[in-house]
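Bear in mind these aren't lab numbers, they're just calculated from the coordinates by the rules spelled out. Quick caveat: nothing in here was measured; it's all calculated off a predicted structure. Cβ atoms are built from the backbone, for glycine too; each structure is taken alone.
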Structure 1
Amino acid sequence: MRTPRSVTVIIPSLNEELRIRASVASAVAETAEVIVVDGGSTDATVAAATAGGARVIPGPRGRAAQMEAGAAVAKGEWLVFLHADTRLEAGWAEALQGLDADVVGGAFRLAVDSPRWRYRLVEAAVRLRCVLLRLPYGDQALFVRRGSLGRGGVFRDVPILEDVDLARRLRREGRLALLPVRAVTSARRWDQMGFWRATLLNWYVMALDALGWPRERLARIYGVRGS
């Protein structure tokens, strides 16, 4: 019989009052420690997260820095990094705690919160990428076993692609698990920018990263405005 392992869910936030409730609720339902690291919200994000049962701490603005701040105070053996516009499907904690001892990290299965058929293509493409490249992204709710990256921090101080950076480092350390339980993420960026424009921009930024472009330039191209 496997011994249950503690889990901490860390959620970076910035002006997410409309979505943080669902994100926190999906985490609180299955684990005792949920930490929201807020980057200076000016709306009701902090109140909504607190009311939902999360512990809220202030953090520097920037997703990587916020998640690292949460990891520094987390108590769980497993650290789950959940975006504020994403919720975890029921059963996620049991699936995570059932992983073998040689798994150092991984992610859940991406689902986009939209009925439109084109998002099924996105989901299929993500599954293919994960199978072929073992490279999950942050909207899949990355998770890390504490200590699997040595004494250094979980996230490096980068302005963009902190999720890709983490996945690549984990891949060098050991086995990644891709769990079938879904992380259901908002379609808002695609809807706001236009589906094909957002998709092509993602591919363009990843191609430039592979060519070694500085992350600061990539952040300007992508239009990062914090979490």
Structure 2
Amino acid sequence: MNPILVALDFPTGDQALSVAGPLVSLVGGFKVGLELLTGEGPDIIRKVGNLGVPIFVDAKLHDIPNTVHGAARQLGRAGARWVTVHGAGGGAMIEAAITGLAEGRVDAGVLVVTVLTSLDEAQLKATGVDRGLESQVVVITRLAFEGGAEGIVCAVPEARAAKEAAPSLQVVTPGIRGADDSPDDQKRVASISQALAAGADMVVVGRAITGAPDPVAAARALAAEAGWAV
């Protein structure tokens, strides 16, 4: 599978679809995040899914298990192939998400968010977590494995440790940038080749493609860097 999931971080469905259409043959799927999901509603999952590639719904669910169960079920019904939940919600919440998502779509899986790429060591500590970034990622990765999740989401610097902690889980890394790209609001970024070398199975690429003067050329270059023939 082409490992590139393009983040459609746009306020409207028309913008998202206009960018996504020309990229379909060059990427492995698309990410629908909170801005697009809350702006357009769950129907945007169906519309993007009609392009013919898997949809990663980055909802980052984090609530009591019953609420997460229902939300995951609805996202599965809308066509989500993957749905994210925050690992900080605990094992029961992760299991509820998995059960709910399966009720909505049998071939879908939950990805557990470990530590946001916007956090560094100091900011993580300020939330009350005394462990370092890598240790926290490993703790959440093991929780995801024990709960039956399909994979986890972590930054590239922690990907190798996550893969070693649970080799059977899919590791998804956001924060992918080209050599000349700004890190913007993310603290822990890397190139696509660095991500794959660290053990990532899929990478989420947003502005490095969607913000490029020629998104198709940018996607083609990243696919080539990943060793994917297009």
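For which of 1, 2 does relative contact order in percent (Cα under 8 Å, 6 or more apart), calculated from the coordinates, equal 23? Answer for the origin of the read-out: 1.
Going by mean count of other Cβ atoms within 10 Å over residues 7-14, which of structures 1, 2 comes out largest?
1
When Rg and Dmax of the Cα atoms in Å is computed across structures 1, 2, the figure 16.5, 45 traces back to 2.
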